[in-house]
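Where a number appears in this text, it was derived from the coordinates with a stated rule and is not lab data. Note that the coordinates shown come from a computational prediction; the quantities given were computed from them, not determined experimentally. Cβ atoms are built from the backbone, for glycine too; each structure is taken alone.
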Structure P
Amino acid sequence: MKNWQEYFLPRILERGWNYYKDGAVQSFTTTPTGYRATVSGTEDYEVEIELDGDEIAEMYCDCPYADDGNYCKHMAAVLYAVEEEDVEVFASGNRGKSAQADKVKKSKNKKEDQIQEIVASIPEEELRGIVISLARQDTSFCNTLLTKYGPRDPMMLVRLEKEVDEIGWRHSDQSGFVDYEEAYDYACELQDVLYEHVPELIGRNCLKEAFELTNHVFHEIGTRDMDDSDGGTMEVAGACYEMWRRILDASDEREEEEMIRWFQEHRKWYVLDYLQDVMEEFMISEFGNEELLHEQLRDLDGQIRELEQSVDKDWYAGYQCEEAVLRRISIMERLGYSRQDIRTYRDQYRQFSGIRMQEVREYQQDRDYDKAAEVLRESKELDKDKCGLVSDYSQKLIDIYERTGDQVSYRKELLWNIFHCGQSDLERLMRLKKICTEQEWNGYREKYLEQSGREPVKFMLLEHEKLYGRLLAEIEREGWISRLDQYEKVLKEHFPERVRDMYIRYVQSQAERTSYRKMYKELVVYLKKIKRYPDGEKMARKIADEWKQKYRRRSAMMDELGRAGF
């Protein structure tokens with residue numbers, strides 16, 4: 001592929017490379033016109049790359065960033081996979097390197113060798129001048145030098161904490177909010193501070209400075225208002241947890257006591273509540289001496305008593321109370337409380353779903369599936385107004401009935417789940433199909449398709465059942481072009497003219513109402529798509545010519561048409 005990197009901003013390319021390098025590109029397959037893959041991150045996103053010869057014709061990803069018409073890191077990750085892996089071997093599950101990948105690696109190694117040769121050839125005095133110049137320009141580089149080679153003085157920590165503060169200021173707006181565009185870089189730079197400086201401080205036995213720097217980063221990420229769609233907050237929190245553990249491993253008894261005291265004093269109000277759980281988890285897991293655990297039990301009892309007064313009026317207080325009870329049970333287990341003592345305590349709080357699910361897990365571990373099913377049926381009734389919880393209970397019941405061979409209950413629960421709970425995929429529908437006669441299945445399938453409010457799965461089901469005419473009719477009725485994009489490949493094969501005409505109607509209607517470049521780029525992509533259909537070349541050029549006359553004053557549109565060869 002030619003110059004595919006030009007489609008992406010540099011920071012997006014970097015994110016894509018990191019995703020590819022970390023093995024996030026999965027289910028990689030070739031298609032008649034390009035490639036398809038799943039990219040795993042905070043969520044799994046589907047990516048498709050369409051080629052026109054040796055050039056990219058279209059890229060699709062179902063992540064929020066791409067929904068706005070942007071080229072995203074998931075697309076870049078897949079393109080790195082295409083470039084650096086033998087596609088046929090990769091698709092079969094064997095990550096063998098192709099000649100292209102070898103070529104890329106050799107090129108990178110050659111570049112590194114060249115850099116080493118150049119550095120070795122620079123006179124020492126001149127090299128010192130380069131280092132000094134870089135240190136003046138780059139705060140992080142300067143701090144790295146000072147941390148590794150400078151004297152231990154009070155200003156060391158001040159400089160490092162200032163670097164953390166500058167990262168927050170640089171990536172946030174005037175109100176202190178870090179938006180989606182900045183969130184990844186913000187989180188990565190905070191992690192870089194930790195991994196660059198904390199191990200070096202530990203190595204120099206500057207444990208106090210290492211601990212305070214880690215805490216400063218934790219406070220920064222734990223109090224910053226940000227769009228955390230990519231899960232950057234928890235990634236940075238996880239890095240802080242790792243640094244705390246390294247510091248603890250290097251600490252003597254006195255230093256460990258100071259760490260314990262700090263956690264005890266700061267575990268409330270230091271960061272947002274869900275990150276307080278990270279601190280609690282560290283205290284329970286790493287400072288597991290009996291005295292501290294008993295103290296935590298007393299603290300949790302006080303919190304629970306206070307929260308119980310607001311449970312009936314405030315759902316959030318209920319959530320906090322449930323979490324506190326679960327933490328208390330975890331500490332009871334660490335202290336060696338008997339199972340009966342724990343069950344007696346837990347019985348006081350069976351109004352909480354998390355407590356009942358703990359019971360279910362315990363019964364399943366004991367292979368007492370009848371008791372587990374009994375608790376799940378009880379939970380369906382107790383939480384009948386909470387759709388998400390009820391769906392989860394039902395799914396667990398389905399699995400238990402299948403495991404125990406109770407076919408009557410299995411079928412009954414499957415049907416109840418399918419027609420009373422939301423479905424996100426075809427998994428339960430296919431399980432039902434497997435135990436039905438063809439006639440029974442057709443009846444259930446039609447009943448499901450007739451129900452309203454199930455559109456995403458309806459489209460999946462129509463495709464799976466090869467009801468392509470009905471699938472296209474539903475997409476035409478709905479009118480969502482993204483839905484047509486999703487099923488274009490299979491529909492193009494069976495109804496090329498109808499699919500083409502729907503794209504034509506879309507570009508014509510959008511051209512009338514849009515007025516910004518990003519949308520013009522999208523329209524041009526669809527014109528290119530139309531060209532690949534029967535008579536599409538002529539129709540796309542006719543549309544472009546009409547736009548040149550009708551919208552000739554739209555300079556951005558004219559520019560995009562010209563770039564695309566129209």
Structure Q
Amino acid sequence: MGNNLNHIISPETAGTLAGLFRKRVQHTPKAVAYRHFDPAEEAWRETTWAEMAAEVARWQAALSKEELSPGDRVALMLRNCQEWVCFDQAALSLGLVVVPLYINDRPDNIRYILKNAGVKLLLIEGHHQWQEIKQWWALRKLVRVVSLNPLDEARGQKRLCYLKDWLPETADKFYPESADPDALATIVYTSGTTGAPKGVMLSHRNILWNAYSSLQRSPVYPDDLFLSFLPLSHALERTLGYYLPMMAGACVTYARSITKLAEDLVTIKPTALVSVPRIFERIRNQLHHELQERTPLERALFRLTVAAGWRQFNYQQGQAYWHPLCLLAPLLQPLVGRRVLAQLGGRLRVVVCGGAPLAFGVSRELLALGLPLIQGYGLTEASPVISGNSLDKNDPKSVGTPLQDVEVRIGEHNELLVRSPGVMLGYWDNPKATAKTIDQEGWLHTGDQARIEQGRIYITGRIKEIIVLANGEKIPPGEMEAAIGADHLFDQVMVIGEGKPYLSALIVLNPEHWTKFAHDLNLKPQQEESLKHPTVIEAVLERIEQHTHQFPGYARIRQVALTLEHWTVENGLATATLKARRKQVVQHYRNQISALYEGH
């Protein structure tokens with residue numbers, strides 16, 4: 001496809017995010033912009049850019065009738081869909097500030113955000129969310145709630161209305177005066193692993209620059225097809241899975257749900273995917289589960305395929321000399337790798353993994369099987385991408401090199417500091433937190449520990465998450481958790497031990513593997529007591545030891561608490577990118593943790 005990037009709309013041409021949409025409609029009005037599943041017809045539907053423009057005009061007209069002024073905050077709490085784009089584009093074109101909310105966030109978080117941002121209008125999906133929101137009519141600034149689905153309670157309610165009643169049948173397209181690229185476009189609240197969420201203020205320029213700079217690192221073309229399933233309320237999906245495809249003129253298909261993702265991947269056959277490590281960990285765990293049922297010969301063939309594929313990958317990357325195993329890779333990959341890639345649609349050209357660290361064991365195996373997987377790194381506060389690998393310069397142990405115009409350096413405590421055109425305007429209504437995060441020289445303090453070698457960034461841990469044992473030894477838990485999590489018996493892992501004499505681990509077991517594991521030990525998997533049985537604990541500690549023998553002696557895991565309850569966004573124990581919320585998990589399991597240290 002070469003380096004011809006004429007199809008890309010530059011930040012200068014776009015001006016603002018609303019300008020980007022307008023330019024895309026002008027450039028390719030008849031091209032397919034979005035695909036979605038219509039449950040009534042049980043079929044996938046397509047919408048062109050010209051059709052999207054007509055829809056956005058209706059939303060503009062409806063928003064224009066509300067008593068809203070440029071700079072006012074409006075929020076939306078929807079699953080990924082075309083209406084998300086329509087609302088966002090209409091609001092941005094009117095100079096409004098968009099506040100995205102997570103569909104499955106906790107009610108106290110939602111209330112905090114609505115109040116903190118002073119939201120005046122909110123778009124919701126329907127009944128479930130309304131049940132939460134109607135308790136908060138005391139939020140005086142919230143003057144209008146629009147529901148995507150009909151609500152009986154909307155009758156006679158002045159502040160609540162049904163979308164179809166709120167939108168006009170048709171509307172003239174409204175093109176705003178050229179807006180300021182440096183104006184506030186959105187406030188994205190970070191559902192951090194600790195504390196109350198902070199509102200990250202991002203300008204039009206911040207996000208446009210980030211999408212454009214990401215395209216220079218990993219090109220996207222008009223014939224690319226994205227499958228969008230990470231929440232659009234997360235900065236990673238919003239920049240890379242929404243504004244970036246718009247900038248490149250690519251089509252986006254909205255997955256029906258996470259539960260139907262496997263089916264949608266096979267049906268849609270995307271060429272580009274933005275994902276988080278949890279998805280790849282599940283693919284690999286499923287792969288290993290299936291391998292257990294195979295013959296010894298098939299398992300040996302799989303191991304040989306991975307060994308040959310990994311040699312081939314390193315040779316192609318210029319990171320190793322040619323090896324005779326490279327001859328086997330093209331023969332074995334179609335036999336073994338193709339089956340794995342077929343589960344992802346079989347057409348993937350580029351897969352971006354971000355949001356959290358991906359264990360090297362997982363990336364190595366998937367790359368060896370032929371998955372075009374590149375890892376990147378970023379923060380909401382940086383719009384969000386800071387660095388990334390590219391397909392031809394891909395080191396899966398690193399998060400790549402900084403994007404164009406990004407400066408990085410290592411500060412105190414090995415903290416990664418960043419300066420770029422993507423660095424946020426600050427935290428909404430929180431100058432104290434802003435001053436703590438962005439210093440006087442404009443360096444963004446990421447809170448992540450890193451090292452930089454030959455221009456590549458290697459993330460080594462989180463400053464706040466460093467565990468200090470009672471003897472003063474310091475351990476970054478991230479690397480240990482990744483090593484332990486490589487075992488298919490373990491779905492989620494958290495290493496603990498702050499102020500304690502030794503390290504312990506909280507582990508969520510994989511239900512299927514747990515059943516077999518318990519049976520092998522002559523225990524009943526369905527009994528709660530089996531999780532605490534001394535034989536189980538001893539066997540689990542042995543497995544952990546096998547995965548962590550390379551760590552220092554003081555970093556040994558000496559106790560473990562096991563559970564089958566997954567840490568999810570819904571139960572408040574995980575963030576939107578499925579990272580464990582350390583503080584909340586420790587609080588949730590405080591009794592089990594106390595038991596691990598009794599008598600010490």
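Starting from the value 176: which structure in P, Q was volume of the Cα convex hull per residue in Å³ calculated from? Numbers along the way, then the final one.
Values: P: 226; Q: 176.
Computed on structure Q.
For which of P, Q does helix-only ellipticity at 222 nm (-39500 (n - 2.57) for each DSSP H run of 4 or more, over all residues; to 500), calculated from the coordinates, equal -10000? Let's see the in-between values first.
Values: P: -23000; Q: -10000.
Structure of origin is Q.
Rank structures P, Q by distance in nm of label points 7 Å out along Cα→Cβ at positions 372 and 516 and report only the one at the top, that is, the highest. Numbers along the way, then the final one.
Details: P: 5.1; Q: 3.3.
Result for distance in nm of label points 7 Å out along Cα→Cβ at positions 372 and 516 over P, Q: largest is P.
Comparing percent of Cα pairs over 26 Å apart, for residues 116-299 alone across structures P, Q, which is largest?
Q
Computing relative contact order in percent (Cα under 8 Å, 6 or more apart) for each of P, Q, which one ends up highest?
Largest one: structure Q.
For mean count of other Cβ atoms within 10 Å over residues 396-403, which of the structures P, Q scores highest?
Working: P: 19.0; Q: 21.8.
Comparing P, Q, the top value of mean count of other Cβ atoms within 10 Å over residues 396-403 belongs to Q.
With distance in nm of label points 7 Å out along Cα→Cβ at positions 220 and 380 derived from the coordinates and found to be 5.1, which of P, Q does the value describe?
Values: P: 5.1; Q: 2.1.
Working through the options, I get structure P.
Out of P, Q, which one gives 14.4 for mean count of other Cβ atoms within 10 Å over residues 52-59 as computed from the coordinates? If you can, show how the numbers build up before the last one.
Working: P: 14.4; Q: 20.2.
This figure was derived from P.
For the read-out distance in nm of label points 7 Å out along Cα→Cβ at positions 404 and 540, a value of 5.0 was computed from one structure; give its label from P, Q.
Values: P: 6.0; Q: 5.0.
The read-out was computed on structure Q.
A value of 2.9 was derived for distance in nm of label points 7 Å out along Cα→Cβ at positions 84 and 492; which structure in P, Q was it taken from?
Working: P: 2.9; Q: 2.1.
This figure was derived from P.
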